[in-house]
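Given below, in the form of structure tokens, are the structures.
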Structure 1
Amino acid sequence: EGTYGTLVIHPNGSYTYTPYSDVTGLGQVDQFTYTLSDPIGGPNAATATLYFHLDSSVVDMTWNPADPSEPATFTFVATDDVDTSSLVMVNEVDEDYFNASASLLGILATTQTYTSGTFTLGSNMDAYGLITVNSLATAGTVNLNLNLQMNVGGVWTTVANDSYSGIISLLGTLASLDLSTLDLAAGTYRIQTTLQQPLLGGLAALVGINTDVNVTYLDQYVVSNTIEAEGNIFGNDATGSTFTQLQVTDANGNVIDVSYGTIIQGLHGNLVISANGDYSYTPSSTTGGGSESFTYTVTHLNGDTITATLNINVGYTIQGSTGNDIITDSAGDDLIYAGAGNDTINTANGGSDTLIFDLLNAANGTGGNGHDTWFNFHVGDTAIDSEADKIDISDLLVGYAGDGSAASLSAYVSVDFDGTDTIISIDRDGGAGVHSSTELLTLKNVDTSLEELLQNNQLLF
């Protein structure tokens with residue numbers, strides 16, 4: 001009997017070694033010392049050792065050829081993993097904010113008036129939609145006025161108008177107002193339409209007035225899509241065998257054995273993982289952004305264990321509107337596409353957030369972007385500071401071919417401190433003449449420079 005198996009040996013030297021059925025002996029050495037002696041010729045004898053390496057074709061191990069008595073070395077290492085998922089956020093909209101329909105019948109030699117009910121726009125709303133007056137029947141000569149009115153100090157004041165004068169010979173739209181083009185201020189509004197026909201105006205007119213007011217909430221966001229994280233936790237590990245056991249700890253501290261498609265509950269979403277290391281992570285649309293960590297343990301056939309962590313950033317990808325958005329970050333690393341308005345961004349919740357300026361209008365000095373204001377911008381080296389924020393203007397610069405130094409970028413980007421805030425301006429073509437330096441972003445209560453932003457890798461170009 002050996003330590004890890006049984007040896008059967010015969011006088012002629014033939015033998016059979018059978019390892020025990022458990023796997024505790026993997027990578028170990030069973031050794032037997034035997035002696036050869038001469039029973040006739042005297043006390044001459046020789047001793048040797050027979051070594052049995054408990055190897056396996058399905059387990060990675062390395063033997064020391066210089067020392068057959070030494071156990072094998074296993075390849076068994078786990079390394080932490082980092083991945084990213086995201087909640088895609090868009091402005092909340094109300095496409096049924098205010099609707100009204102009415103008809104107006106003309107009477108010869110009179111003026112008929114339609115006045116709608118009122119609707120109120122808050123400072124956090126951007127209105128869009130159409131107000132139309134349509135002819136419902138052919139008629140004679142009419143004078144039509146469509147007025148959007150605002151209550152200013154108790155007086156209804158027309159802020160937008162369209163009109164029509166002439167014979168109604170066809171059915172269709174006579175007058176209309178596109179609310180998205182009006183940049184309406186906060187206040188209370190109504191629609192007033194007047195229809196006047198002269199005494200000799202011919203057939204009486206019949207028109208329909210349709211009001212469709214929709215609003216975008218500039219400070220409220222909803223999840224429009226989720227971006228999953230996918231990968232394999234063993235991609236940078238050396239598990240030494242496909243016959244290992246995987247366990248993952250969930251958000252409540254429970255250790256869960258993993259088989260195929262095992263669901264692990266996290267703080268901000270769910271991890272679906274299989275024993276071969278394949279995983280997908282889906283963020284929850286209700287828990288908000290943040291950082292997610294799953295600790296996993298791999299148990300080798302010989303009983304050894306290794307532990308590592310799968311870290312997933314669950315950030316927001318915020319798609320701003322064309323209005324003056326008010327954007328608040330999550331606790332994760334967020335991507336903010338602010339859009340065309342003069343937006344206000346507050347990143348007090350932490351994480352390394354990135355404000356991205358897309359090219360929205362190639363003819364515009366800021367690429368169609370507004371002048372944004374950023375509160376709680378965190379200055380820091382992105383290589384070592386997990387809170388350091390970033391500004392991405394890579395889509396805006398035209399013809400830049402420098403070395404990334406402050407000197408080479410100075411014709412394109414200027415960073416000025418006004419005593420309280422840092423103001424970043426860009427000249428998109430670096431003084432070539434098509435564009436000129438235009439203010440793009442104000443960092444509130446921040447004192448930094450172009451040199452510092454570049455050194456920290458906080459300005460992406």
Structure 2
Amino acid sequence: MNQKTFRRSLVCIVAVGLFSCCGKHSRSRDNRTPDGSGVAAGDSATAAGKVGEVSFSAWKKGGIYFVDATVTNPLQHKAFGVKLGTWVKKVFPEYEALLDGYVSLVTGSKRTYEAFLGRARGMSSRLPRHHLQEIRGFASVFGTGENKPGDGKLSLDEILFLNLLGDVARGTACSVLAATAAGARDRSPIAGRNLDWPNPLGILSKLHAVMTIRTRGSLVTLVGFLGHFGAITGMNAKGVFGAILDSGTGAPLVVKDRRSYFFDLRLALEQSKTARALASSMAAGTRRYTYNHLIFTMDKSDIMVLENVVSGSGHRAVRMPDSLLNRGVAWGVPNFLAVVNSFVLKGNPDNHSDSSHNTARWTKLLSFAKAHPAISAQDMRDAMAQKQGTRPGTGDVLNDQSLQTIIASPGKGTMELRVDPAHGEGGFMTVTVNPVP
């Protein structure tokens with residue numbers, strides 16, 4: 001894959017109810033140790049301790065980095081970032097050079113490198129303050145303040161770019177399938193998500209991470225990559241789940257005076273008690289974003305997707321299982337919701353019909369939902385593992401860029417996570433999102 005193709009094809013797939021695997025790979029493992037500490041004997045790397053008002057522990061298990069932090073003092077978010085950076089540098093000494101190489105690969109040329117870093121630097125002033133402080137603390141542990149591609153070091157601007165990559169260098173795709181309580185076998189809403197992203201040299205496969213951050217009155221667990229502080233996929237202690245999917249319409253990416261929807265999603269998870277509240281927050285007209293996208297969200301009662309048309313024609317509106325769709329888009333399955341990388345709500349721009357990758361995945365999800373009117377967790381795993389032939393490819397729910405499969409069960413407060421599902425290795429690990437004490 002050349003660098004130009006790579007930049008165009010940055011892809012993430014969200015499938016509500018699609019986090020799945022098949023057969024021998026469907027065993028479930030819990031991320032907690034018997035004593036509940038999360039730090040187990042025999043793990044390849046563990047750490048625990050306090051920095052000021054920060055309680056911090058981290059470990060690696062099953063190819064996934066786990067981070068658990070409690071920040072009771074709002075002024076100590078930078079200390080959390082420092083603690084995490086120090087731990088990463090100790091247990092993953094090649095991290096800095098690896099990510100510096102990733103930055104060079106994504107940007108390609110010095111001119112593009114400088115442009116993307118400038119975009120990220122400009123957007124950083126509109127990040128929630130405590131999120132920015134975490135990034136600054138993390139960056140302070142590494143390298144140098146100099147922006148120099150390919151030097152094996154990470155500057156603050158490069159780390160900002162890595163955290164805002166989804167906002168400033170777009171070109172991604174996503175998909176979702178979800179069931180309401182009436183459509184689920186155990187009468188509790190369930191959702192699956194496949195996260196698809198180009199993975200040159202297998203770099204991202206080395207960075208799978210689950211990060212839990214407790215503050216006064218809130219707890220959020222984020223599933224993403226080590227050193228990324230925004231929300232790609234996450235759930236809070238109230239059982240509110242959120243996940244990002246892109247939906248390009250050809251409208252240009254605009255960065256000036258824009259906010260990050262990855263970090264606003266984390267903020268919404270920190271503040272929202274319901275899926276409706278989260279969607280309302282992300283749809284606010286005062287929140288201007290760089291790129292058209294979708295926010296799938298659910299809680300113990302509802303499933304929905306926010307079609308966030310932020311540029312070009314259309315509107316920012318929530319789609320429910322029974323919403324009216326654009327002409328030519330068929331669904332009609334009660335109690336189920338599907339999302340691919342397109343707007344389908346009546347009145348929104350049609351970026352669906354001409355995309356074979358979108359229509360093929362939509363059709364697979366539609367057929368699966370029709371065949372499983374009372375869907376189980378195992379059914380969801382199977383839905384997310386759908387592919388044709390022996391190798392995942394374009395148009396498959398599980399495709400060659402699938403990096404994470406997740407099954408979200410808000411009623412249970414769990415997310416089941418399987419990493420690198422396209423390679424057929426490893427089973428699911430259960431991540432329990434505990435309520436706030």
Structure 3
Amino acid sequence: MANSLFLSPVYDQQQTATQTLSDLFKYTNAYAYYSEDQLKVVPLGDVSVTGNGVTYTPDVTPVVDLGTNDFIVTGNGPSITIDRKAPQDNLNLVRVEFTDGSNTFHTGAVVASIDEDMIANGARSDNSVTVNGCMSASVARFIAQNMVQRAYYVRNQYTFKLSWRYCYLEPCDIVTLTDSSLGLSLYPVRILSVEEDAESGLTITAEEFPEGIGHSAIYNTQPNGGTNVDPGADPGPVNAPYLFRGPGFLVNNSTPEIWCAVNGSNALWAACDVYLSHDGTSYTYVGTVASQARYGALTTALPIGAVDPDTTNTPTVQLYAPGELLGGSSTDADNFVTLSMVDTEIVAYETATLVSANKYTLGYLRRGGYGSSNASHSIGAPFVRLDDSIFRIPVDPSLIGQTVYLKFLSLNAFGQTPRTLADETAYTYVVGTNVELPDVPATPYSFAVLPVAD
């Protein structure tokens with residue numbers, strides 16, 4: 001409790017009760033034994049700790065000092081037998097896996113080590129320990145540190161016999177050993193077990209007790225957060241689309257087309273499904289916009305080009321969503337590879353220089369492309385990059401002059417959305433005929449939630 005060593009285990013697989021309890025005691029740095037018809041549990045911590053409204057005070061005072069005259073020796077045998085772990089069993093690294101409640105309950109891992117020994121002798125570790133019910137990296141780190149300290153510093157076990165007058169001794173009692181032949185003088189040990197024999201007395205097994213290793217320091221742990229992605233995350237609505245009549249030189253003149261420049265500002269926005277209605281009530285799916293269109297508005301005026309190519313005017317364009325305008329060569333501009341539209345004028349550019357977030361300055365302009373008018377354009381005039389990201393909707397010529405309704409259902413990067421058509425704005429559009437030149441309003445509507453008509 002005082003150490004905030006809390007576990008929330010889930011037992012969904014069969015195992016013995018003994019194993020279940022043994023794991024809990026090991027992870028919580030405790031030792032259990034049966035005595036006086038009771039299961040007794042003793043914390044192995046040897047430092048006073050206060051937390052959660054309680055204080056734990058360990059009892060590390062030796063119960064008795066045992067010397068040469070206290071041990072029962074058989075024949076010429078030793079009074080104390082020492083069993084020391086092999087060096088390869090003296091672990092200096094422990095890895096603990098846990099269920100990370102702060103990271104959508106994914107499996108996390110922490111490592112505790114005795115760095116000085118690792119540097120000198122290399123790492124010695126066992127298989128990872130999976131702690132059932134550990135939901136916190138800080139708790140897992142505390143468990144791992146306690147385990148590695150016991151594994152590294154507690155190396156020796158001592159076995160000796162005592163008479164029945166020491167029958168009050170129990171596991172976890174601290175006693176001291178003195179034996180000149182072993183170089184022991186008031187050496188502290190912790191009793192692990194007491195075996196009783198009516199004839200030979202008590203056989204005691206104890207482990208060395210280096211004070212201070214029963215409690216670990218609190219180390220900071222790096223979060224295992226990683227990237228948390230919700231596949232059903234809301235990508236938000238589309239930005240108000242720019243709807244216009246498909247230029248006749250790019251479409252089949254016998255089939256009118258509605259061209260839609262669409263994108264989204266939300267970082268989760270990846271695409272959108274397009275729905276069309278003739279009455280504003282019943283909508284039919286017509287396709288999916290798979291990429292963000294690059295469109296926006298002029299932030300500086302664009303005068304009439306005195307000559308073509310126009311190397312004098314350098315308009316600045318602000319895109320309405322994160323996007324990149326790529327430049328090309330002068331040959332690309334001459335061939336209208338960077339085909340774009342400002343108001344009703346078809347243009348192309350050579351350079352697109354980023355000046356701030358989503359804002360570009362265009363240079364070396366080809367003006368009045370495909371017979372469009374080389375005209376002046378004021379601040380706020382719409383700009384559209386005419387490429388494959390423009391969504392094209394062929395419509396029946398019989399619909400010319402009629403109003404249709406469009407909705408754009410946003411999708412996230414997983415192709416999913418919690419949104420419904422009822423959440424989306426309906427955009428109206430009056431179907432027009434195709435002509436050789438783009439035919440959009442001389443004074444375009446703003447990009448707010450307003451209709452855009454021919």
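Rule-based calculations on the coordinates, nothing more; no lab input. Please read these numbers as outputs of a predicted model, since none were measured by experiment.
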Exercise for the section: Can you spot which of 1, 2, 3 the value -2500 was calculated from, given it is helix-only ellipticity at 222 nm (-39500 (n - 2.57) for each DSSP H run of 4 or more, over all residues; to 500)? Expected result: 3
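Tell me which of 1, 2, 3 gives 28, 14, 7 when you compute semi-axes √(5λ) of the Cα gyration tensor in Å, for residues 144-207 alone. Could you put the intermediate results ahead of the total?
Working: 1: 28, 14, 7; 2: 38, 13, 11; 3: 24, 15, 9.
The read-out was computed on structure 1.
Can you say which of 1, 2, 3 returns 21.8 when mean projected area of the Cα convex hull in nm², for residues 128-375 alone is computed?
Working: 1: 21.8; 2: 14.1; 3: 29.4.
Checking each candidate, the match is 1.
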Handout entry: Among 1, 2, 3, structure where percent of Cα pairs over 27 Å apart as derived comes to 72
Key = 1
